[in-house]
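Given below, in the form of structure tokens, are the structures.
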Structure P
Amino acid sequence: MDDLRIRRAGTEDDDALWAILEPVLRAGETYALPRDWDHEATLAFWCAPDHAVFVAEAADGLVGSYFLRANKKGPGDHVANCGYVTAPWAEGRGVARTLCLHSQEEARARGFKAMQFNCVVATNSRAVALWQRLGFATVGRLPEAFRHPREGFVDALVMYKSL
């Protein structure tokens, strides 16, 4: 997207973030989070104190976001973890790809040596294919670790990339 700008999120973005996060959360197909979380609980998770939160802004407003954090504390804190969300109305515009590339640059700048995604839902084929195109390898498969609202119990993937 030529007009996409990524910047740090601020509290002024809370309502727009909720508008992006709520339909994804309610669908229950990609995040292992409670589908009934409200505005406050969702933003408390997404914007947690240990998360660096970024938003993608286009001419038509916020179209995506990601958070960046250490995957683990202590001796594992050199591996980053991220969560990404694209507004349903902006899918197919390259938002997730741009967010992931930005997050890798940001992770490197913060001294992270690798990035790990802990729970990529195997039925989320668009995300799996994108992460693979961007150099992430599937390093683990967790059988039936995710309860999909339509597909039932499906596998979750652990994906990893050295930075």
Structure Q
Amino acid sequence: MSDQVDIYTDGACSGNPGPGGWAAILRTRGIEKEISGGEPSTTNNRMELTAAIEALSRLKKPCQVRLFSDSAYLVSAFRQGWLINWQRNGWKNAAGDKVSNPDLWQALLAAVKPHQVEWIKVRGHADDEDNKRCDRLAVAEIKKLRQGMPENQALPSGPEREG
């Protein structure tokens, strides 16, 4: 492992489900890159996971990563060992129910595999400028989706940020 990379991620959704956006900021050796995207019908948790997958997938070699997220769902799954238990239980949680978003969790595990990742929970929409910046990028993706829809298929307006 050579390069140290800091990644900030966020996901946003207008309605849950509804149009959603994700964003990430990748920073290493004084170089910074913003990435973002969206989906017309999704959930906030799916956007949070997608942001992490997309960011980690951009790394071209094994890195030491500090991934900052305001998603307790994302960070706790790694830090609290939820993912290990879910896999062992056939993608079922402690109550025996199917885990939500197994497709994205599996993609995220694959994206994490070559790296050493430290998962860091930040307080959302508080004093972390990079988290707020990611949120603005994710919300902008929702607005792009709304603007690109034909009028008869327009997405409902609503709060741009949930979760």
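Laboratory data are not the source of any read-out in this text; all were calculated from the coordinates shown. As the structure is a computational prediction, the values presented were derived from the model and not from experiment. Cβ atoms are built from the backbone, for glycine too; each structure is taken alone.
Given a value of -8500 for helix-only ellipticity at 222 nm (-39500 (n - 2.57) for each DSSP H run of 4 or more, over all residues; to 500), point me to the structure among P, Q it was derived from.
Clearly, the read-out refers to P.
Matching task: 2, 10, 18, 21, 19, 15, 9, 5, 2, 0, 0 is the computed value of P(r) over Cα pairs in 5 Å bins from 0, in percent. Pick the structure from P, Q.
Checking each candidate, the match is Q.
So mean count of other Cβ atoms within 10 Å over residues 12-19, computed for just one structure, reads 15.6; which one of P, Q is that?
For mean count of other Cβ atoms within 10 Å over residues 12-19, the value 15.6 is produced by structure P.
With relative contact order in percent (Cα under 8 Å, 6 or more apart) computed per structure, which member of P, Q shows the largest figure?
Going through P, Q one by one, relative contact order in percent (Cα under 8 Å, 6 or more apart) peaks for structure Q.
Quick one: mean projected area of the Cα convex hull in nm², for residues 60-147 alone came out at 7.6 when computed from one of P, Q, so which one is it?
This figure was derived from Q.
Here's another thing I want to ask about it. Please state which of the structures P, Q yields 3.4 when distance in nm of label points 7 Å out along Cα→Cβ at positions 28 and 68 is computed from it. It would help to have the intermediate numbers written out before the result.
Numbers: P: 3.4; Q: 1.8.
Going through each structure in turn, the value belongs to P.
Moving on to the next point. For structures P, Q, calculate mean count of other Cβ atoms within 10 Å over residues 4-11 and state which one comes out highest.
Largest calculated value belongs to Q.
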